[in-house]
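Heads up, there are several structures right after this.
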Structure P
């Protein structure tokens, strides 16, 4: 029996997972680099985890994503959530603390 249309579900899934992987790696990488470049006393001033805690969380998530767990696994979803929490909650607090000028 011949099929009228080719079955391309696996190709679509591959492309979607590749896009999510790139998004997750960029998100976690940007968050990690930003956390590394900030002053450690600023984290205590805004009342969040210490700098070392954020660096450890983001680095472990980035490594697990790179090791092949992927963005659709539980580790990948935790990594995306950690990166988003850092970039959407902690980073604006650090920016407001510095007056919007950056950490230098």
Structure Q
């Protein structure tokens, strides 16, 4: 499942992912083997905003979001579930319904 953060402000979206979902960007199995939440918090301090910005579709760029879905389709997936990180769930669904999904059909 690709994670995303739809927001009209790209920098705010990156901040949201960096604050709420940094463990996704830890290398290898690190986020699965840490014994306590404190260890996880320490490890996620290694994750930078730039890493988040380069790996998660953030902000209002329709093509950035569509390309993330296309990568899964190209890998052979026939169903792709996209998860919004942070607030703005209604805006996320509205944008995907009106902008992102139609761009995938065309």
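When helix-only ellipticity at 222 nm (-39500 (n - 2.57) for each DSSP H run of 4 or more, over all residues; to 500) is computed for each of P, Q, the one that comes out at -14000 is Q. With relative contact order in percent (Cα under 8 Å, 6 or more apart) derived from the coordinates and found to be 30, which of P, Q does the value describe? This figure was derived from P.
Here Rg and Dmax of the Cα atoms in Å was derived from just one of the structures P, Q, and that gives 18.1, 69; the source is P.
Each of P, Q could give distance in nm of label points 7 Å out along Cα→Cβ at positions 37 and 93, but the derived value 2.8 comes from Q.
Each reported figure results from applying straightforward, stated rules to the coordinates on display, with no laboratory input. Because the structure is a prediction, the values reported are computed rather than measured. Cβ atoms are built from the backbone, for glycine too; each structure is taken alone.
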